[in-house]
Every structure is written in C-alpha cells, then in structure tokens.
Structure 1
C-alpha cells in the first residue's frame, strides 16, 4: 500500500468550488482499481493550499491504471480549472503508524 500526496494550490476565491469538485470525484476514485480511499486536507495558515492523500495498492495502480482511465479525466474535469499551478505529486509509504 502506498499513499499519493498531491500538494495543490487553488486559485484564490475558488476554494469552495475545488472542495466540491473533490467531493464530486469520490465516486471516480472509488471505481478505480487499487484505490483504497482518499482524504483532502486544507492548510489553516494558507486556505488556498490543499493536500490530497489517496491510498493506492501500488504506484502502478495510480500512475498507470488510474491515469490511463476515464476516471482520471473525470477527476481533472471536476477540479482542474481551480488549480493555480500543476499539483506536486509524490508517493510515500508508512514507516511508523
């Protein structure tokens, strides 16, 4: 199991729309092979800064299966217009839990 960390800066004033877009995308992630759920976190100090955490069976499930699937297009259609810059994405594994 790996966690995708996507650091996302949202255009100022579009935070509520972005959050709604993430909520609307939950079903697309749920349909995606190897996806075990997601969480969206918002910075208290900078309300336009978010971190999306998605649990994947493997990096390949995210980078190959999801990104090549219609669900990825649905996700980007729901939230892409609100990005101030491309998300910074990396994968991690839990070493202390």
Structure 2
C-alpha cells in the first residue's frame, strides 16, 4: 500500500491515489507498487513454492488483500476483500475454486 501502509484498509480506500490504483491495475500507489506488480510478485512466489514442494497439496497463508487479488486475477472479476480461497494450479494454469468471507 506504499505510503498508505499502516492505515486501516477502509481508510486507505478513501484516498484518491488508492482509488485510482484500484481502478487502473497498472498504476502504482505512491511509494508502493501497482496491482499488476503485486499480482506478478504473488504468482511468481506461488509458482516457485509449487515447483519446490514434493507434496500434491500445499497451503499458503497470507492476508486478505493478497488473497482478494489472487482471486480477482484468476477469476477475471474485480477485487473484493476475502478471507480465504482455494485455487488449483495444474499444468501451469491457475483455476479459482472457492472463497470465504468470515
């Protein structure tokens, strides 16, 4: 969240620069990264962990913003804050399976 790191998410979403970044995924938040950059970083990490792991199923724990971005990227939908999701990564392709909001 760049210079807005540490704010409550609902307060950060009131800032013009944050609103713009959430509408244009290529636009970085000042002193931070764009949603596209975040997604590239998240998916590179997931692919790396999957390739290193000998197990069929793995769990990756993160915060709601990262999880919501993963779901939005895979499903093609707009970002919504979610608490958990299940994704399938097979044959170098991600598929969104389910999510929960608690």
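Have a look at 1, 2 and say which one yields -9000 for helix-only ellipticity at 222 nm (-39500 (n - 2.57) for each DSSP H run of 4 or more, over all residues; to 500), as calculated. Write out the running numbers ahead of the final one.
Numbers: 1: -9000; 2: -12500.
Working through the options, I get structure 1.
Given structures 1, 2, which gives the highest value for relative contact order in percent (Cα under 8 Å, 6 or more apart)? If you can, show how the numbers build up before the last one.
Details: 1: 48; 2: 15.
The maximum falls on structure 1.
Using Rg and Dmax of the Cα atoms in Å, for residues 38-85 alone as the calculated read-out, with 12.6, 35 as its value, let me know the right label among 1, 2.
Of the options listed, only 1 reproduces it.
Give the label, chosen from 1, 2, of the structure having the highest value of mean count of other Cβ atoms within 10 Å over residues 6-13.
1
With Rg and Dmax of the Cα atoms in Å derived from the coordinates and found to be 13.0, 37, which of 1, 2 does the value describe? Each step should come with its number before you reach the end.
Working: 1: 13.0, 37; 2: 14.3, 44.
Corresponding structure: 1.
From which structure (1, 2) was distance in nm of label points 7 Å out along Cα→Cβ at positions 54 and 78 calculated, if the value obtained is 1.0? Present the calculation step by step, with values, prior to reporting the outcome.
Details: 1: 1.0; 2: 4.7.
This value belongs to structure 1.
Readers should treat all values here as calculations from the given coordinates under stated rules, not as data from a laboratory. The shown structure was predicted, so the numbers you read here are calculated from the model rather than taken from an experiment. Cβ atoms are built from the backbone, for glycine too; each structure is taken alone.
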